[in-house]
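Visitor: Take a look at the structures listed below.
Every number here is computed from the coordinates shown, using simple stated rules; none is lab data. Just so you know, these numbers come straight off a predicted model, no measurement behind them. Cβ atoms are built from the backbone, for glycine too; each structure is taken alone.
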Structure P
Amino acid sequence: MNTITNQDTIKIPKTELVSRRMKVLTELEKNQAAGAIFFSAQTLQYITGFNFIATERPMALILKNTGELFAFVPYLEHEYVEKTISGVDRIFSYTEYPGPKHPMLCLTDVLTEIGFAHSRVCVDSDGYGAYYGYSGPALSSLCPDMQLIRTPDMIPRLKRIKSPFDISMIREVTHWGHVAHSLLQEYIQPGLHEVELVQRVTSEATRIMLRKLGPDFNPGFNVQATAYLRGQVGADSYYPHTRCSNTVLKNGDLVGTSARAPLLGYESELERILFLGEPTTEMKSYYAHCLALQDIAFSVMRPGIPASAVDAELYRYYEEKGLLNYWRHHTGHALGFAVHEAPFLDRNDETILEPGMVFSVEPGIYVKNLGGFRLSDTVLINNESVERISDYPREIEKVIVH
């Protein structure tokens, strides 16, 4: 797999951040807005590359239609923002939350100072979110003369088409997910506790990744390459979204796995089924159906068709093969800056697929008292069809652990 770890340092280029900001400015022009106020931590990271811990203390990013960029942060973050974010014209900070003056009142003063008090302004939400016990007044109640244009979908829409750098980073994180999954498949065996296995895999895969990325790589926080089971062991894999249960693995189990390695805010998805010992004929049959479902999706996906058409084609297969009782969810979802993004490969999503979109393709078959069969791969819509970025083996003989 082609990765970019031949570079001394992995970081988001300034040109990439400028490009994102220019896209937002184009949206402001379309909305005839004086600027935008963003409260979402993911949006702050997308526009500036700033990776921070969202707490009860409100933070906001303010972009004027002239291109000026302002950060509104608690005092404890002021110097960190100065060090971390390039291209910010001014940083406004307040003392603390709750503090002597509520941060939203401080923000109101800032908006008045920069000329937003009587303007049309795009916002992703009407105030700061309910993080860790935060509560506060809505922005609209504090700025009655400001015309708020609620555009919560602006940044998600801009994220849909990935840039060449975005795609290179998605390849990178996919690669390290593969490394972690390979270790998991090597170390998994009957008698191990789930947590014991995952800790060993995560520790080793992360160490390998960080050594390769080099000492100049700044990971942000909580960086790791990991592969895990998430409680998807034996009959419990029937439940699509279980949590870690520290199950002891045993011979004959089918095990649902996931692998990921988020870097610089980028994500990918890789999920497989491993068989601890020779699978039964019934297991082989359902696994073959799962492979067929994925292959149908790969063959159908291409630019110009609606996302709904992909899911509809797979749903037809479920019907024809008598598998509807084992169906639980749509075919997949966009991803890249988060594990789940819009649009969705769902019969009710009419978004047209375009080159540069990245999706998971993860059809599943869930058989009670037997287990769940789900394969997930990260795919890129190219100019004619799709490319499977996560090319980890799917053949059944390659996922049997003896």
Structure Q
Amino acid sequence: MTGVERCQVAIVGAGPVGTVIATLLAKAGYDVVVFEAGLDCAQDLRASTFHPSTLEMLDEIGITQLLLDRGLKAPVYHWRDRNSGDVIDFDLSEIADKTRYPFRIQCEQYHLSRGLAEGLEQYSNAQVRFGHRLLTLEQDDTGVDLCLETMTGISRMRCDYLIGADGANSVVRKWLGIEFDGFTYPERFLTLSTKLELADYLPNLAYVNYVSNPEEWLVLLRVPSVWRVLVPTDASLGDDYLKSDEVKDGIFQRLLGTDLHVETGHRTLYRVHQRVAKSFGNGRVYLAGDAAHLNNPLGGFGMNSGVHDAFNLFEKLEPALKSGKPNGSLELYDRQRRTVTHAFTQAQTIENMAYIKGGSDEAHEKRRQAMLALKADDDKRRAYLLRQAMYESLDQAAAVN
């Protein structure tokens, strides 16, 4: 194709997953171009938790220290019962023999994306092109042709391999014609952010808290700048009402036990999905992160599993790049990460959702007693902590061949 640019790997999406894969490829000496429809890395309120296993991976590309500097260390997280006041705490310090990062880091995901995007500037073999929206793709036996829209025209790229890290509405996945199976929760999730120090009103508050009773549940997460409150809502009530002062004030009044007027910086509504692509790609085009799988936010597994995709995909892509053609390694990526997505990420987040939603008094109490029994059993508690830190999921992937 005359006049068409070429690269070895093109990536669509400059979020955490796309920038991680791009950095791995650039460090290894491959020509990589990242295309992002937006004019900057998206500032997303949803993802803010980095697990120990993910921090270890990110250390390999030199970005973990930035997260440590900008984020909050959260070794302890709470399951809190609103009725009884009980707090069931879990401390990741117990697995310090397994990891050099026995804590979560609470830090908005865009710090990772922006840090890596800026870091790619040091590589002559890497580019990030903002304001480039993928229109079409067509692959053949030797590569992939891309057509992209810019503010001033249409550009074209020929690449050896294409990675779709372009999120839930992935254009790459749609062009591949891959079904996105699963379901959407009936609730709309409302995220509120406030600079009010909630720990002044709620004693013994951790940076990560899952709070429930039979009537209402919510998640309280601390990031450096604000507290974030995640609450399920009735979608039939309409966006304007759900974002209203009346709803916001009711949430904080029930939470804090006071009529205090709480100022919020964000009031964001979104739907939550549990979906997995039937395939994570084929030939010379592959999917990673939200383009391949979506889950509810309880446990903070979404972004982390996407980063795990990125490292696994790089490991499988490099042999194909070295040999000059697909050689079966990429099919192993598909098998390993789809297996883990179903067996771990989807299963664990659905289980977390069932626990925190509670339901009837009897069901809620049964789940609370189960969590207390888990806390009291040393072996089961350690296994649970390793599972929550996502080491179990890595072991599951490694077992697939």
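Visitor: A value of 5, 22, 31, 24, 13, 4, 0, 0 was derived for P(r) over Cα pairs in 10 Å bins from 0, in percent; which structure in P, Q was it taken from?
Guide: Q
Visitor: Match the computed value 20.1, 66 of Rg and Dmax of the Cα atoms in Å, for residues 176-327 alone to one of the structures P, Q, and report its label. Write down the numbers at each step before the final one.
Guide: Working: P: 17.9, 54; Q: 20.1, 66.
Of the structures listed, the value fits Q.
Visitor: When you work out mean count of other Cβ atoms within 10 Å over residues 56-63 for each of the structures P, Q, which one comes out largest?
Guide: Once mean count of other Cβ atoms within 10 Å over residues 56-63 is tallied for P, Q, the winner is P.
Visitor: Now a separate question. Could you tell me which structure in P, Q was used to calculate FRET efficiency 1/(1 + (r/R0)^6) of positions 48 and 184 (r between Cβ atoms, R0 = 30 Å, to 0.05) as 0.30?
Guide: Traced to structure P.
Visitor: Further question on the same structure: Of structures P, Q, which gives 14 when relative contact order in percent (Cα under 8 Å, 6 or more apart) is computed from the coordinates?
Guide: Numbers: P: 14; Q: 20.
Structure of origin is P.
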